[in-house]
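What follows are several structures.
Every number here is computed from the coordinates shown, using simple stated rules; none is lab data. Worth saying up front: this structure is predicted, and the values here are computed from it rather than measured. Cβ atoms are built from the backbone, for glycine too; each structure is taken alone.
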Structure I
Amino acid sequence: MGMLLLLLATLFAASFGLIISWAQRRGSNLYAVGAINYCLAMVFNLVSHARVGGWIPATGTWTIGVAGGISYIVGFLLLFPAMSLRGVSVSTAILRLAAVVPMLAGWLFWGESLAMFPAIGTGLALLSLPLLTYRGDDEGLKGLDSKSLLLLLALFVVNGCCMLSVRAFSQTGIEGQTSLFLSILFGSAATIAVVSWYLHREGTSKRDLLPGVLLGLDNALANLALVGALDRLPGLIVFPFYSSVSLLCAVIFARLVWGDRISRTETYGMGLAVVAVVLANL
């Protein structure tokens with residue numbers, strides 16, 4: 001059951017960036033898509049929790065859920081300009097590299113050892129970042145401007161905080177509140193997303209509905225499956241598989257279906273990224 005949940009979480013994670021890229025391609029208002037996404041994910045988890053009962057969240061459930069929700073919506077708002085700038089493949093690689101953040105948190109805050117392989121993985125992750133933030137061509141490396149570089153680095157840190165919130169909740173050992181935790185997380189994200197949409201509501205149309213619904217279901221199911229996988233499998237199995245395989249699936253799909261091309265330098269960066277996220281969690 002644990003491996004099935006991990007596989008589902010991985011496939012849903014790979015789909016997330018692809019759905020956003022598809023929404024961009026069809027001219028959707030991404031602020032509206034984000035608002036629909038997080039509202040639907042919140043309702044989905046509230047309905048799931050209704051079968052369990054008990055509506056008073058533990059302190060850890062509440063605080064981690066709100067902090068995680070803020071991270072999620074900030075990461076979403078950073079993701080679609082990053083995709084416009086560098087495409088789905090590079091943006092997804094940055095997201096998956098963020099797996100080193102919960103790994104480092106485990107070392108710093110939860111007393112987990114930082115052995116040789118995780119240390120090497122962390123080093124490779126840091127090495128892959130400049131490769132992913134530079135564009136290679138026949139004339140050599142052409143660097144991004146500082147604003148673009150900061151955007152991708154911010155996406156790396158914020159998505160690491162998203163993964164850290166799920167890891168932190170699993171560390172609390174609170175039972176029976178997984179769906180309630182995710183309801184709070186997505187509810188916090190939905191509150192900010194709705195405000196953001198209202199401020200950018202021009203261009204909203206029925207084209208926003210389907211991507212928003214698909215993204216909401218994908219988001220809800222991915223996080224539910226990830227928490228379930230962490231309850232049954234050690235993090236050293238979950239995070240390397242989740243990060244590396246979802247990256248490969250997204251890159252292959254974008255290349256075959258949309259013709260998303262990446263430079264040689266970016267390819268080297270992605271290769272290092274895959275190795276890094278595996279080693280960082282061993």
Structure II
Amino acid sequence: MPSPTKILITGVQGLIAGAVLADLRRDPGRYEMYGVDRRPEPWDYEERVAGRALPQDRFRIADLSDPHAVRRAVEGMDVVLHFGAASRPDADWHDVLSSNIVGTYNVFEASRECGVKRVIYASSTMVCWGYLLDEPYRAIRERRFEDLPAALPMLTKTSPPRPSDTYASSKLWGEALGRVYADVHGLSVICLRFGWVNDKDLPWKPELASVWCSKRDAVQMIRKSIEVTNDVRFDILFGVSANLHRWVDIDHAGDVLGYAPQDRAEDHLDAKGLPRSPVS
């Protein structure tokens with residue numbers, strides 16, 4: 001019987017990271033999970049009792065800006081899921097620089113040094129957010145759905161990026177760095193441009209419903225990215241659910257990974273695109 005795939009999640013306390021950890025831990029014979037985070041104790045007592053926390057010997061405290069700490073966490077891993085980041089669009093530049101620029105470099109470099117087979121990099125649809133300033137995509141942001149063309153042009157991985165803040169720009173830089181490590185160092189790198197994933201797991205902000213991604217769909221995409229063959233040396237894939245007014249392409253993710261979203265925002269919205277029931 002083959003040994004379990006050893007997987008490290010950076011930023012393991014994060015929203016998507018936590019959902020992935022819970023899902024993959026259900027296959028202990030297939031995956032051996034590890035985590036790293038800046039917080040000394042990402043899980044509370046109830047989570048530990050419920051079995052949703054990693055054992056102490058599989059969790060490391062590390063700041064991603066510390067290359068030595070990152071290397072110690074990465075050593076021995078087969079796959080790294082890189083979710084650790086300053087993740088708010090209004091994040092302070094120094095946090096973005098430390099976590100998203102320096103930290104991402106350290107993760108890729110440690111993965112190269114330690115012989116990691118694949119890095120799955122959590123990017124964001126926000127690398128294309130500038131398109132919402134122009135028609136026809138502006139109509140989606142303003143919920144003028146009647147003004148949309150019958151066939152809305154999809155943005156793809158080849159569309160020129162249009163980040164609108166330093167956070168999104170840092171995610172774009174991470175994708176470019178992944179390309180370097182794939183082409184120059186032979187590392188398999190998959191960049192996932194996730195849409196809006198939230199703790200309520202509902203599209204409760206109508207202006208963001210077009211790029212909503214359920215936790216279930218995000219987990220599916222990550223699991224398939226882990227399992228896809230090593231023929232995928234580098235790729236960029238959008239990760240959103242099958243929303244009616246989606247403006248980013250997910251067909252490519254279907255072709256590469258077999259990604260088939262199970263959810264869509266409209267199942268939770270009324271005819272006006274508003275939540276059917278109040279979200280607490």
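Values for this structure:
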quantity	calculated
Origin of the value 26.5, where mean count of other Cβ atoms within 10 Å over residues 33-40 was derived from one of I, II	I
Label whose coordinates, when mean count of other Cβ atoms within 10 Å over residues 25-32 is calculated, return 13.5 (choices I, II)	II
Structure from which 46 was derived, relative contact order in percent (Cα under 8 Å, 6 or more apart), options I, II	I
Structure responsible for -28000, with helix-only ellipticity at 222 nm (-39500 (n - 2.57) for each DSSP H run of 4 or more, over all residues; to 500) calculated and labels I, II on offer	I
